[in-house]
Structure P
Amino acid sequence: MESLDLKTEQIATYIIRVLELYYQQGVTTTWRDIFTFLRIPEAAWIDEPDIDEKIIVNSEAELAIMKAMISSRFATKH
């Protein structure tokens, strides 16, 4: 797998940090909320099929899975 460019790596890191914060606070969220909070331009995510589905993380194990999923998602070349 190729390494991520700096901007892509930063975006993945910020998304992970927001998810960690929501998990610590016991709050559910959506991808739309996260992308809006991080001020990622709407054009980059508006066509995502699961944009408004609740993201529920109930344990450290689930958080680790989400982190791996995000890292994998942003490592994929489009």
Structure Q
Amino acid sequence: MINMYDDDIANDPIERDPRYRDIFAKINNEVTDALKDSPIKEGDLGYCHTFWHKKKEILRKKYKIRWKTPAEMNPFILFD
């Protein structure tokens, strides 16, 4: 599982909003399930971008939450 809470990178503060605690507690499992048939698998180069794209999509469409990916929050860090 991707560690979304690394102390060295900025994360969207909405992830810590108590109103969305239950959603953010389960979203990574939802994303993993949604990507189970993806040709890009966890551990592959660039998987984090696929994961974040799908997470952003689910949060926006299903939960009406506008979330920023770690790449968006950290524009000077290159993620693989």
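Coordinate-derived values only; no laboratory data. As the structure is a computational prediction, the values presented were derived from the model and not from experiment. Cβ atoms are built from the backbone, for glycine too; each structure is taken alone.
Some notes on this structure:
- Answer label among P, Q for the case where Cα extents along the principal axes in Å, calculated from the coordinates, equals 33, 30, 18: Q
- Winner on distance in nm of label points 7 Å out along Cα→Cβ at positions 29 and 45 once structures P, Q are ranked, highest first: Q
- Which of P, Q yields -13500 [helix-only ellipticity at 222 nm (-39500 (n - 2.57) for each DSSP H run of 4 or more, over all residues; to 500), calculated]: Q
- Identity of the structure behind 37 (criterion: relative contact order in percent (Cα under 8 Å, 6 or more apart), calculated), options P, Q: Q
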